[in-house]
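Okay, got some structures for you below.
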Structure I
Amino acid sequence: MDLSRIGWLLTVATCAIVAVACLASGYQGYAAVTAAVLVAAAINLFD
């Protein structure tokens, strides 16, 4: 596994944690934006 793939994987994991935390705190808008960033970052894992 190369370094760029590890970086994107960490980005996806961080976004997932933040999205869940935002939902748990009642911030649906921030959770949606974070989920969109998560999807955009996850696309880079499929190279």
Structure II
Amino acid sequence: MDRALSRSITSIIRRKICQAYIKSWLISLKKINKKEERIKNASKNRKK
């Protein structure tokens, strides 16, 4: 009984950690994309 309970708890915790990790990764990806867009825009402005 206790083993099954602890297993389910650890699986829930792992899932939550994975979701939080994925969210933070997506946020960082968006930030990187914004930086790249800024760099591209800056290079376009320089060419003009």
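When helix-only ellipticity at 222 nm (-39500 (n - 2.57) for each DSSP H run of 4 or more, over all residues; to 500) is calculated, the result is -28500; to which of the structures I, II does this value belong? If you can, show how the numbers build up before the last one.
Working: I: -28500; II: -35500.
Computed on structure I.
Can you rank I, II by distance in nm of label points 7 Å out along Cα→Cβ at positions 7 and 31 and just name the one with the largest value?
On the way: I: 3.0; II: 3.9.
Ranking I, II on distance in nm of label points 7 Å out along Cα→Cβ at positions 7 and 31, first place is II.
A value of 5, 26, 28, 18, 12, 7, 3, 0 was computed for P(r) over Cα pairs in 5 Å bins from 0, in percent; which of I, II is the source structure?
On the way: I: 5, 26, 28, 18, 12, 7, 3, 0; II: 4, 19, 11, 12, 9, 8, 9, 6, 6, 5, 4, 3, 2, 1, 0.
The read-out was computed on structure I.
Read-outs throughout are calculated quantities, based only on the coordinates presented, and are distinct from any laboratory measurement. Source: prediction; values computed, not measured. Cβ atoms are built from the backbone, for glycine too; each structure is taken alone.
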